[in-house]
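Peer 1: Some structures are shown below for you to check.
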Structure I
């Protein structure tokens, strides 16, 4: 629920003649804001004797290889995360990240090229990773094109 919807609900309740006080409405608003879902913004990763952070905006794509999940970063480096691809798919903002297949989640900001492939599939090439070719199934190809072209 966004703030406009909340405001409309509050106005509707007020017009219905309910005896809500400003304090009660503020408490309701505060409770709803606390429970508001937020997509992941960064990762806290073990590093030497401590930790380091990686911002989601620094991720070019995410790849799984031999059951290990790698964040492939814009600077060409990689970081291992202890989170499954399914969990990441739900934690990352779908406005920016797309699950291309079982092995890859891609960042829309780094899509360089979409190529046609056999049987209605697509090949995705990413900025900064010219040797990486990501296959997208025929079933997901149309959704990917619509996702990019918005």
Structure II
């Protein structure tokens, strides 16, 4: 048996680390997984994370990309959060009045959370978002 080279061991370590990062956690929903991956790796202009989720968790969801496209995420993963899903209203900061640096009264609009809470999970094989996400309301007629 030939000993493994340092290069092969390094490649194995990198492969294992990438697999760990790219694997949806147990019960993790599509939206939480894609948001986590986008935070970690950014968008490359494709549906690579949604496709990876489908292949790993919900292989029977063959129409997932068509459904996302119909909801407004036609070209890439980041469009899911521009046009399709947003953090649930209960997670947003409340609108409030405050005094600004010039001692004037000011109004802060509701805002989404800076970081999302842990995924509230979905059933195995589902491509629906967990309770942390809501559909973005879109006008049918533009």
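Peer 1: Using the calculated result 0.20 for FRET efficiency 1/(1 + (r/R0)^6) of positions 30 and 54 (r between Cβ atoms, R0 = 25 Å, to 0.05), pick out the matching structure from I, II.
Peer 2: Structure of origin is I.
Peer 1: A value of 3.3 was computed for distance in nm of label points 7 Å out along Cα→Cβ at positions 6 and 134; which of I, II is the source structure?
Peer 2: I
Peer 1: Right, here's the next one. Rank structures I, II by relative contact order in percent (Cα under 8 Å, 6 or more apart) and report only the one at the top, that is, the highest.
Peer 2: By relative contact order in percent (Cα under 8 Å, 6 or more apart), the leading structure of I, II is II.
Peer 1: If distance in nm of label points 7 Å out along Cα→Cβ at positions 62 and 86 is computed to be 1.4, which of I, II is the source?
Peer 2: Structure of origin is I.
Peer 1: From which structure (I, II) was log10 I(q)/I(0) by the Debye sum over Cα atoms at q = 0.09 Å⁻¹ calculated, if the value obtained is -0.44?
Peer 2: It traces back to I.
Values quoted throughout were computed directly from the atomic coordinates according to the rules given, and no laboratory measurement underlies them. Everything numeric here is computed off the predicted structure, so don't read it as measured data. Cβ atoms are built from the backbone, for glycine too; each structure is taken alone.
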